[in-house]
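Bear in mind that the values in this text are calculations on the coordinates, not laboratory data. From a predicted model like this one, the values you see are computed outputs, not experimental measurements. Cβ atoms are built from the backbone, for glycine too; each structure is taken alone.
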Structure I
Amino acid sequence: MNDNLFDITTYELPKATSQPVSGRKRLRSTARNQIKFRIESIDDLIPHEHRARDVWDYVSKLDLSCFHEDIKVTESCKGPGTLDPKIAMSLWLFATLNGVMSAREIDRLCKEHHAYIWICGGATVNYHSLSDFKAKNTFKFVNMLRESIAIMWKTDAIAP
């Protein structure tokens with residue numbers, strides 16, 4: 001019986017070739033300042049089975065009319081529009097499911113992380129609009145967020 005954990009066999013290194021390698025080594029390296037033209041759709045940023053899509057589909061079915069009551073900006077007003085409550089709620093729900101509870105962190109992720117960029121879908125989002133959405137609708141927001149997480153867990157849309 002062999003007392004070794006692994007069967008150890010001797011291994012001989014291959015013999016060096018008789019001719020030394022000469023010349024400059026050819027390596028693949030970075031070229032970060034190279035301009036690259038790419039055409040890609042926001043929809044192609046994440047796979048079709050990604051959790052962000054599940055969150056978006058779920059929030060799309062919610063009645064978010066209670067969040068529309070506080071919106072004062074109309075089509076006749078000058079300036080930027082208000083962030084769609086569907087985007088704000090989807091971002092907060094997706095972020096919460098991923099352990100993120102900071103509007104500033106979500107804002108950063110909306111610029112750097114493909115799933116958050118996908119949820120935004122080209123809409124401009126900043127921490128202030130996310131924070132305002134949460135603060136202006138605290139009671140409605142917290143209840144809907146809690147209920148959404150519970151329903152998604154119960155229906156196996158997300159793993160607890």
Structure II
Amino acid sequence: MSEPAVVRAVVDTNLLVRGILRRRPDSKAVQLYEAIRGRRFRLVTSEYVLDEVRRTLQRPDVGAIASVSEAAIARVLQGLRRTAHYVPGDFEVELVPRDPKDNPIVACALEGDAGYVVTDDRKHLLPLKIVRVAGYRPVRIVSPSLFLDLLRRATA
């Protein structure tokens with residue numbers, strides 16, 4: 001009997017940051033972060049994503065909400081590196097025409113053979129719905145709610 005396929009996903013930076021900060025314990029972002037920590041799916045990440053998490057946590061406006069020390073940021077990033085499937089982030093794509101800074105998120109999913117990008121970016125990423133690039137697995141762009149529902153069904 002073969003083992004079930006592991007769900008692989010890239011989680012958008014803003015969801016990771018909100019999950020790390022845990023401002024609303026019942027939020028989808030916190031549920032996603034707990035699913036990462038509980039290894040309910042395989043997080044795929046790159047240096048671009050981790051650097052964006054670090055820079056966001058260091059921003060003064062974020063510090064005004066929840067102060068996060070440099071040591072705490074380093075621990076979080078180390079934990080994500082240890083838990084995640086890490087890709088170099090060398091793959092370049094131009095698939096998000098309305099917001100090119102989201103291209104590395106999609107590229108990370110393609111490079112890391114992830115089936116999903118989880119985001120709440122309704123303006124640029126979610127409208128794509130699915131990304132198909134020859135030679136790579138199709139990547140579904142889904143909301144946190146849909147992804148958490150998929151995880152529940154996969155483990156039921």
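Looking across I, II, the calculation of mean projected area of the Cα convex hull in nm² that yields 20.8 traces back to I.
Computing distance in nm of label points 7 Å out along Cα→Cβ at positions 26 and 82 gives 6.2 for which of I, II?
Comparing all candidates, it corresponds to I.
Consider the structures I, II: one of them gives 67 for volume of the Cα convex hull per residue in Å³, for residues 42-89 alone as calculated from the coordinates. Say which. If you can, show how the numbers build up before the last one.
Numbers: I: 97; II: 67.
Comparing all candidates, it corresponds to II.
A value of 5.3 for distance in nm of label points 7 Å out along Cα→Cβ at positions 34 and 138, calculated from one of I, II, originates in structure I.
So distance in nm of label points 7 Å out along Cα→Cβ at positions 50 and 98, computed for just one structure, reads 3.2; which one of I, II is that?
Clearly, the read-out refers to II.
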